[in-house]
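Participant: Just below sit the structures, each encoded as structure tokens.
Please treat every number below as a calculation from the coordinates, not as lab data. Small disclaimer: the values here were computed from a predicted structure and weren't measured. Cβ atoms are built from the backbone, for glycine too; each structure is taken alone.
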Structure I
Amino acid sequence: MDEVSGIIRKYAIKNAAEHGSARESVVLAKALSVDPSLKKDMKKLGMQVASVVKEVNLMGKDELQKAYSEYAEEFEEEHSEKAAKSSVHNFTVEGAVEGAFKTRFAPEPSGYMHIGHAKAVFLETELAKRYDGSVSLYFDDTNPAKERQEFIDAFKKDLKWLGLKFAEEYYASDNIDYEYKCAEKLIKNGHAYVCFCNAEIVGEKRELGQGCGHRSQTEEANMSFWKNMINGEYSESQVSLRFRGDMKALNTVMRDPVLFRVKKDLHYRQGNKYVAWPSYDFNTPIIDSIKGVTHAARSKEYELRDELYYRLLDLLEIRKPKIIEFARLEIVNNMTSKRKTNQLIDEKLVSGYDDLRLVTIAALRKRGIRPEAIRELALRSGLSKVESKSSMNDLLAYNRKIIDDTSKRLFFVREPVRLEISGVRETEVKLQLHSNAEMGYRSYSCGSEYYIDRSDADTLVEGAMARLKGLFNIKIVGNDRELIRAEYCGTDKIDAQVMQWVSKENFNKANLIIIGDLLRNGEFNKNSIMRVNGYVEAYASNLKDNDTVQFERIGFFKFDAKENTFLSL
């Protein structure tokens, strides 16, 4: 056998052992990945692949298992190399010093953790490993109207499930007194002023590059107004503390941004202790500086705010961390926006933050996505600032690689059609639960009545040959759509349609929950979740809650014991 035929045979056997039968397209793609030079004669290669795949698919179970064992060591080595490569992400950042690197994961506890948060925290964790440093958990909680202890607890639960640990935990709201002192330093030095313009006027003047009359107030007047502000003497919409920047700056962030605003809602952590709360732009650089952060990681949407970040630290004369920026993780036909998600919940289009169609960590965990898969997707684009889009299929592909080795193979028959076979005696059948024989077998005693998938039944015509997978061959003698009649034709391997089945004596009713894209063309997809009724083979009674299975020719699913349903993965 020449070298090319050897490559083809090797991967045809692997594909057949793992999925029940080999597919030409899969084997062809693998052969080309091993030796790209084969592209020079695709016609010849295609003929070789077709011939070998046909030969392999005619092998019996024992013969296929024996052939697979010849390559088992090579397959294991390839798997190990692939796993090692996928787990290594080489990140380097400017100014990072081995053993002296510190960053933080800084969510705002105004909603539930989603896959975008996961990208940030996994990148930060990898950087900390790379430089023998640390990551802190920092809750940016200076908006009492939106933040709740419920969200803090949910973040901690999700982070623990993702397998993440932190060097320390701290809260922005515990540092308000220090931030007041920083604000007063800016006021005294003429770099901040109290403004009584409403939000609409502030926005208009910033757009026009025009300052308001409050810019010229004296330091004494501003300090007096500031004291009144922190003592709660003004209403929420009446006043703000603004940075005196440059109203003509090309970077509009520098056009006198708001540093503090009045919020009189009860704070989940601080109660009614404070009424003047810092903005993100004021709060973030100060907390990063005083907490010893050497590198502050955030998505590139904040890039224009870098100038203000460093300007404030210069004026306050405190240490300056370096900023690391990266592209956000965007999932095509889904979303991470808290506002839009809340809208779907309010309209009862989704059931809540853990609805199976969402990309919150709670939803992904409930669906059966593994933390390792989320990590791989999160790290795929690294620290690149180039916008890239991922899909749920990308995440599911990572997840399938993880669960493949532990997912039992079973038959599921959708829209069952009855099949009656003449000439067959009671048959004992023993089927592997996985190509890895160590996972064991399921055994059934079968008679002459079976159920097959509607999609198979509709293709059967009188006189056609077919094979019940792992069982025997049949010849079709009648098909009236609701009942297929056939006769037994032995067990020799033949080139014929192979069908999944359940026997009349050995099946359970069950449902598949097929989860699709949440959005279609930017709008809510009414068909984003579908239920498929059918029969699963009786072995399913042995499954435990959260077990994963692969229904051959359908896909991977997670078993929900409480609902007796299988969730698509």
Structure II
Amino acid sequence: MQSQSSPSNSSIKEFLRLTVFTLLCFLALTYNLSEVPPYHTDENFYVTSTRNMVASGDYITPVYHEKKRFAKPILFYWMVAVSYKIFGVDLFSARLVSSFFASLCIPIVYILARRLFNYNVAIISALLLPGCYLHFQIARWAITDMAFNFFILTTFYFFIRGFQDLSNKKIFYYSSYICMGIGFMIKGPIAIIIPALVIGTFLISTRNWQELAQLQMRYGFVILALIILPWFFTMLSIHGDEFKSHILGAELHDRIVHDTPFSLYYFGVIFRYYLPWSFFFLAALTVKFGPAFKTLLSSRQTHSNLLVSKKFKFWYSNIKLKDNQSFLFSFIWVTWPLILFTLFRIEHSRYMLPATVPIVMITANFLSQLIQSPENFQKKIFKVPFYLSLVFYILIITLSWAGIFFFLPFTQPPLGFLILLVISVFVLFFLILSYKSKKYFQTIITLSIMQIIILTSLSGNSLSFFNQYPMKKFSNLILSETYNGKSIGIYQLGNHRARVGVMTGLPSIYLNNPEELKRFIETRNYAYIIMRQSDWEKNFRSLPLSITATDFGWKKESISKRDVELLLRDGLKYHAQKYSESYVLLKTNSYD
């Protein structure tokens, strides 16, 4: 594994560039951060529970909808609580924690890649990371994963520092254990399992028994215990068997033992959620593993198992060489989350977030090697993923402009959305020009900028523009009221319950039938109800409720070929009623 000079020895100019780029990425990640889409239903747990913490002053036991929540350790709740205290209790503040750690990952991946590989790989890695869709997406969610991923990343950074350092190994290995412990207190045991598997596999595969013995594991267990056990013992002393049963049941047994079938879901995640970088990542793997595949193909001709075995041994010994150990470490880092969560059979795309940085570094190393031999940029190994990326961007930009003109008579697009789309068109032309002019490093920089602009536009404007979210308007109105003890009932509107919960941080209860609705009103002094206007007018006008606001949203309506022809001919304005439905925000008359 290579040992490069520390980033602290780099020039002030280099440090300033990295700082400015990180700040620009932070602005992109926080652009329209309080907009609903994309959102995750788990945000409810942290937005609402932490709001309850701040209101009650109980910072030990998270409470969600009047029930104790033991699903995750306490540290992320505390982080959100600090953000609430500083910036106010709202969705922006809750999500800001993830955006903050996502931005910090950029300089960390830079110094990590510089130690593992070299300066060029470090620069390209820092450019690629914020443009990974999975990284960008989770950076805008109020869930544990991004903070957890930051401490996974710092765990590996301190391990590599200790691995490369001859005099201060203990300090860096102790720091690695501290980061693991903090990660555990954010998301749980996986913060220890992933680093242990990756580091252990790397040292065993390289037969570095001496380094394995120097990991200070006994002291590591002590450090982890000092960080982890105080809160757990506190929870056991307060909640006893209730807490113990949840940890042993829902958090351990139920995650391991279930009937979900095995699938290749996470292999698809690595391709879909890293577009277009996944095109280049596959090219990088092709270069590295090409000899192995050739060996397999040649075995059909030679029919000699001995010869194939020798070829594989030669290829494997080459991968283990000191110059290739950085790639080996990164590849093992990608592989273990892939194997682990495939075996767990729990399908959540965010579980692949810990694999993001090694995917970025492998891709960056591939691009860096191409820069050293510019003629390779004209070969298929770069041209194919590059032109696929161009098609990808052209398709997104074209669909966005087409969508704007389609919706234009019906609703006006946000100015920020239009500005970002115009910028993306200019950047696309500059990208093509850079490649045609054979300015390949400039091409990579432009690819990164293009990807960040596209993701900023999608997350910050276009999703909320194309998919009408009436719950945003209703939530703002509910929060503007000064009444205490507000409750929200969502009548037969599915995922809108989660959206309202995320945006308000208040208890949002799903109501299945008229009896539940009537009981909900009777048992609460101050209550809001959200339902379809058609349901209100048909069934509930006699209830003690008054309309506060109305809005509309799109139906999940199947569209035939004839419908498409009519929409293209007449425009959306003349057919909007068929594909939309109106909603009402009601409140109990006791408010008045």
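Participant: To test your reading of the models, identify which of I, II gives 4.7 for distance in nm of label points 7 Å out along Cα→Cβ at positions 489 and 545 when calculated.
Facilitator: I
Participant: Where is distance in nm of label points 7 Å out along Cα→Cβ at positions 57 and 121 largest, in which of I, II?
Facilitator: II
Participant: If helix-only ellipticity at 222 nm (-39500 (n - 2.57) for each DSSP H run of 4 or more, over all residues; to 500) is calculated from each of I, II, which structure is the one that comes out at -11000?
Facilitator: I
Participant: Compare relative contact order in percent (Cα under 8 Å, 6 or more apart) across structures I, II and report the one with the greatest value.
Facilitator: Result for relative contact order in percent (Cα under 8 Å, 6 or more apart) over I, II: largest is II.
Participant: Compute distance in nm of label points 7 Å out along Cα→Cβ at positions 169 and 561 for each of I, II and report the one that scores greatest.
Facilitator: II
Participant: Okay, next question. Matching task: 1.00 is the computed value of Rg/Rh (Cα atoms, Kirkwood Rh). Pick the structure from I, II.
Facilitator: Considering all the candidates, the number was obtained from II.
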